Structure I
Amino acid sequence: MTELIHATLALPGLLPVLLVTFAAGLVYGFAGFGAALIYMPLATVWVDPSVAVAGLSLSALASLVTVVPRAIRQVEPGPTLLMVAAAFLTAPLGIWVLRSTDPLALRWITSACVALTLAGLMTGWRYRAVPGRLARAAVGAATGIVGGATGLSGPVVILFHLGGQGSAAANRANTLVFLTFLSLLLLPQLAFQGLLSAQAIGLGLLQLLPYAAGCRLGQALFDPARERLYRRSAYLLIAVAVLLGLPLE
């Protein structure tokens, strides 16, 4: 335990990372997406990408008691479970990429993925076809690879769900539940590949409180009548995160 505490407190930029975690939870609470899109570009300014991915995955425990209980009542269980299963099967490949790729290169890849996702969201690009089981499995598989490699489990599934044929509430619930459970399922796979370090565990545990507080506040602020405002606010915060997180040094 002492080693865990020392390893965590030795992390550079611990306070800024915790503030970023709160902001990520806030956006996740009111928009239903965007936590990793904000967290990963900024957190990796101070900590190694592998530590950031594992820490954020552990922080997702907070979602189980903040946003998931309400979302679970509106989720489509069959399609969501199919996507989670597909993502779980492909995540080891993404984690291998995370483990074997240069951290600076990963930061550039992360920033590029976030920027492309933001562009897709702002321009209105969506998956327009009526999704079948194969399409859902493919989206889940792609999400597992991207999420394992960069911590960005959201981009593929966000664009997929936002263009879905269901209600906005159901799509939001599907996204929330999928992202939360995938993050949790990444933990044993990260541990198996040796990336669940003492620093990552300590960071994830420290992030639980600010992440939960952000989620709670964001959920309390959420008003379906102002959904467009929330989306625009999320886009702005994501854009700021991309710009501030660019590895230009």
Structure II
Amino acid sequence: MNKNNFIEKTLSEIVTENYKYADIFEKNDLDFCCNGNVNFLEACKKNNIDVSVITNELTKISETKKETNNYDNWKLDFLVDYIVNNHHKYVSDSIPKINEHLNKIVEKHSDNHPELLEIKESFSIVYKDLQMHMMKEEKILFPFIKQMVFVQDGSAKKEAPYFGTVQNPIRMMEDEHKNAGDLLKKIRDISNNYSVPENGCNTYKVTLEELKEFEEDLHKHVHLENNILFPKSIKLEQLLFSTN
């Protein structure tokens, strides 16, 4: 992809083409998941980022690194299973470990680092919200998306959902994605981009690394849903249930 093509696209379109570009966006605090519909050039200007520097970095990646998984070409039922088996599982597996480590460093270091109390409170909100969020996706939204795929394949009968249109739960999921993303960004800001203080112990370091990884995984998780799964599901519903 040449530099002009980057400038003409939105953040989500660029990352959808090659997820390796996400590393550059994350490093420069360019939100490609919850605000992925923003034009690349506009996002750079808003963040006071030199467009030429970013496009050069993106061009280098396009020439050397290829994303092995072309998520945009996957069938929606396969993409749903991938999200559940990888990202939902990651969230469920990570929460107990991060909580345990947060409790330890709060107990040991919060007198000197009171910001840890706010980090713990924010993460508590995030993980409780995400647990409910994932349950709604797995019990309500994702089964309907897979059902639409089966209808399109001719292996199931068409049935309208009780929630009216797939756009209703999708709208709710996108709002919840933004809330989780905002809280994790707050944690990143409070921790000074996950920086370990000089008197921080090994558990302190591990905890911040885990929180950083958790946020990065959520970015990819939300990207797959907001920028690929959800738009394609809306189009599929329109195709299957159009009265025209």
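What follows draws every value from the coordinates through simple rules; no lab data is involved. Since we're looking at a predicted model, the values are computed, not measured. Cβ atoms are built from the backbone, for glycine too; each structure is taken alone.
Supply the structure label, taken from I, II, corresponding to helix-only ellipticity at 222 nm (-39500 (n - 2.57) for each DSSP H run of 4 or more, over all residues; to 500) with the calculated value -25000. Value -25000 for helix-only ellipticity at 222 nm (-39500 (n - 2.57) for each DSSP H run of 4 or more, over all residues; to 500) corresponds to I out of I, II. Structures I, II were shown, and relative contact order in percent (Cα under 8 Å, 6 or more apart) at 27 was computed from II. Consider the structures I, II: one of them gives 17.6 for Kirkwood radius over Cα pairs in Å as calculated from the coordinates. Say which. The value was obtained from structure I.
In terms of distance in nm of label points 7 Å out along Cα→Cβ at positions 155 and 195, the structure with the greatest value among I, II is II.
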